[in-house]
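Got some structures for you, see below.
Bear in mind that the values in this text are calculations on the coordinates, not laboratory data. Model, not experiment: these values are computed from the prediction. Cβ atoms are built from the backbone, for glycine too; each structure is taken alone.
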Structure I
Amino acid sequence: NDHIKGKLIHYIEKIIPDIDGVICSDYGKGVLSRDVISFISKTARKHRKLIIADPKGSDYSKYKGVNIITPNKKEASEASGVEINSEENIKDAAKKLFDVFNGNAILITRGAEGMSLFQGNGKVTHIPTEAKEVYDVSGAGDTVISVFGMAAFAGYDLADAARLANIAAGIEVGKVGTSVVTREEMIHYLDEGELRAKGKILSYPELRQIVSLAKNKKKKVVFTNGCFDLLHIGHIKYLRQARSYGDLLIIGLNDDNSVRKLKGPKRPLIGQDERAHLLAALDCVDYVVLFSELTPERLIKGIKPDVLVKGGDYTKAQVVGRDIVESYGGRVEIVPMVEGMSTSNIVKKIMEKYS
């Protein structure tokens with residue numbers, strides 16, 4: 001009623017000078033009427049505050065004066081009258097919405113397709129989804145506008161604000177029910193992304209960061225080591241089995257100098273960089289780290305894997321690092337190698353055929 005509307009308008013007028021921006025989350029229940037939105041827009045603009053609205057309904061003319069709207073694909077299609085099924089269609093829909101509400105930008109969320117940001121200056125940014133596993137989409141729209149608004153109010157470029165919102169939505173839909181995305185979750189995700197950008201072959205300090213992030217997420221870390229000179233099917237079967245023991249498989253790879261000390265002056269046949277890249281190309285391998293010692297004891301002490309895997313005719317008592325891993329509750333697994341399959345046997349066959 002008019003009395004409640006008057007109190008609301010008075011409250012908005014009072015607080016707008018002291019806030020960073022305004023988010024209008026319209027659920028179509030009557031609070032955000034045309035005249036209330038108009039008042040918010042005029043007052044916010046007077047104090048140079050950004051206004052973002054999550055719209056409802058098909059008439060977006062009520063959002064004139066709002067800087068940015070954040071409809072989902074279905075809402076944008078209904079309000080524009082354009083069926084959105086391609087990149088061209090979504091551009092046409094955005095153009096029609098701009099003609100109606102005359103704002104600065106439109107952020108259209110597109111579910112599994114990510115989101116698209118259209119700015120009044122003609123700049124378009126398409127952002128692929130960050131969701132790895134989707135359990136529940138409840139609250140995803142609220143997460144998007146909250147994080148997008150927070151970043152935009154802080155002065156972020158709108159495309160960067162949208163990217164942050166996209167990451168937050170990807171985290172949120174990976175939870176069951178309507179959930180909060182914490183600052184720590186965002187920081188961890190961004191840290192992981194920075195490390196992922198480096199690829200699978202990491203330095204020891206980078207690897208320790210990755211392991212720390214993985215353990216914070218309760219992921220089980222598996223470690224194995226070796227020379228892996230002249231990669232063959234026996235290696236691949238062994239590594240696939242090792243990966244099955246946990247969530248993350250890390251390989252400690254002997255560098256060229258340590259291989260020579262272990263195998264003799266004619267080895268390795270393949271250099272350390274090539275060996276590392278071959279291993280990194282396998283889907284079952286998450287990360288590779290080179291080491292120069294004759295044993296991986298330093299690596300094992302540093303990353304503290306949950307599972308230590310060794311291949312061949314070892315007993316658990318013979319595995320280097322077993323005592324370290326078992327001291328904190330980890331375990332050792334022995335994986336038999338494929339009979340008759342070894343680098344030495346392959347070299348012997350080549351010599352017999354081509355010598």
Structure II
Amino acid sequence: MNVNGKHYRTVWMEGSTVFMIDQTLLPFQFKIYEAKTYKDCCYAIKTMITRGAGAIGATAGFAMAQAFMEAPKTGIENFVQKAKKEIEKTRPTARNLFYAVDRVFEAGKISVENAINVAQKMADENIEEARLIGEYGNELIKHGFRIETHCNAGWLGFVDYGSALSPVYIAKEEGKSIFVYVDETRPRSQGARLTAWELKNESIPHAIIPDNAGAYYMSKGEIDMMIVGADRIAANGDVANKIGTLEKAIVAKEYGVPFYVAAPLSTFDMNCYSGAKIEIEQRNEDEVLYQTGPDEQGNLTKILVCNPGSKALNPAFDITPAKYISGIITEKGIVKPDTASIKKLYG
């Protein structure tokens with residue numbers, strides 16, 4: 001996508017360095033973070049300098065390739081095995097991370113060059129998969145549709161295009177009039193900060209709404225459909241996504257609003273038979289207690305926005321049962337959220 005007239009990928013690799021848009025600074029500052037080692041990539045994933053299922057997967061793949069490049073000539077196997085475990089621990093819920101690490105790890109057994117090539121190939125595949133998700137998802141969008149989305153599953157969450165926002169971008173390219181309701185998505189406000197930033201750059205009409213306002217707009221008939229992304233999808237169609245997704249899905253079903261999940265096949269975990277088996281990442285309470293924004297001089301400042309001394313709980317994801325999901329938009333088409341339909345994707 002374009003930023004100030006220049007095309008960017010969310011994450012890319014040149015030589016042995018991985019470059020990525022620093023999403024912790026958006027929308028107030030646009031800077032590129034340079035990860036010179038696999039440990040730098042691990043730090044970027046942990047601290048959410050890069051985030052979103054697809055972008056995490058691409059970054060993890062590049063990190064695994066870096067590990068092969070950094071490994072000493074003696075003891076290479078122990079080095080890359082240790083690096084693999086470190087990378088996998090950064091974000092335990094994201095299926096794309098494990099998928100990417102496994103592919104590059106196996107490729108690296110042949111040669112370092114092969115690991116690099118596979119990591120680069122996966123980043124390219126990520127873009128094409130996201131574009132196809134957009135093409136299929138666009139078929140659901142009619143002229144004049146009002147769409148709600150949660151968190152950020154746009155191009156910042158992938159290498160380009162995104163998942164949940166890819167159909168929106170394709171619809172805009174085709175000249176459809178659309179409006180997007182952007183959930184702020186506390187506690188890190190990825191909707192208010194990142195999704196809104198993307199949509200503004202693409203000149204797509206939108207409004208940020210409080211997380212607890214979705215039911216109000218659905219009850220008034222002002223939302224035609226909802227599209228979200230996913231961090232892991234179980235074999236039975238249960239979906240792990242940003243905390244708050246479950247509430248949205250329940251309300252959407254109550255008011256008859258179609259609720260779609262957009263994700264590539266790399267997000268599916270066919271070894272996980274239900275959402276109950278998905279590990280939910282618990283993040284630092286400071287993300288709830290503090291907010292960051294620019295002061296009068298434009299410097300980013302972290303301030304306490306909650307009662308001093310109170311503790312906070314901060315689950316990063318929740319599980320939406322398949323019964324609340326209208327369909328899953330993939331690069332191979334739109335499928336029902338059930339085991340039989342999902343298995344056909346791999347046929």
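For distance in nm of label points 7 Å out along Cα→Cβ at positions 58 and 322, which of the structures I, II scores highest? Please list the in-between numbers first.
Values: I: 7.3; II: 3.0.
That would be structure I.
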Q: Out of I, II, choose the structure whose coordinates give Rg/Rh (Cα atoms, Kirkwood Rh) equal to 1.17 when calculated.
A: I
Q: For the read-out mean count of other Cβ atoms within 10 Å over residues 122-129, a value of 13.9 was computed from one structure; give its label from I, II.
A: I
Q. Which structure, out of I, II, was relative contact order in percent (Cα under 8 Å, 6 or more apart) calculated from, if the result is 10?
A. I
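Work out which structure the value -13500 belongs to, where helix-only ellipticity at 222 nm (-39500 (n - 2.57) for each DSSP H run of 4 or more, over all residues; to 500) was derived from one of I, II.
On the way: I: -13500; II: -10500.
The read-out was computed on structure I.
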Q. From I, II, which structure was distance in nm of label points 7 Å out along Cα→Cβ at positions 2 and 130 = 4.8 calculated on?
A. I
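A value of 0.00 was computed for FRET efficiency 1/(1 + (r/R0)^6) of positions 98 and 226 (r between Cβ atoms, R0 = 30 Å, to 0.05); which of I, II is the source structure? Before the final figure, lay out each step's value.
On the way: I: 0.00; II: 0.65.
Label of the source structure: I.
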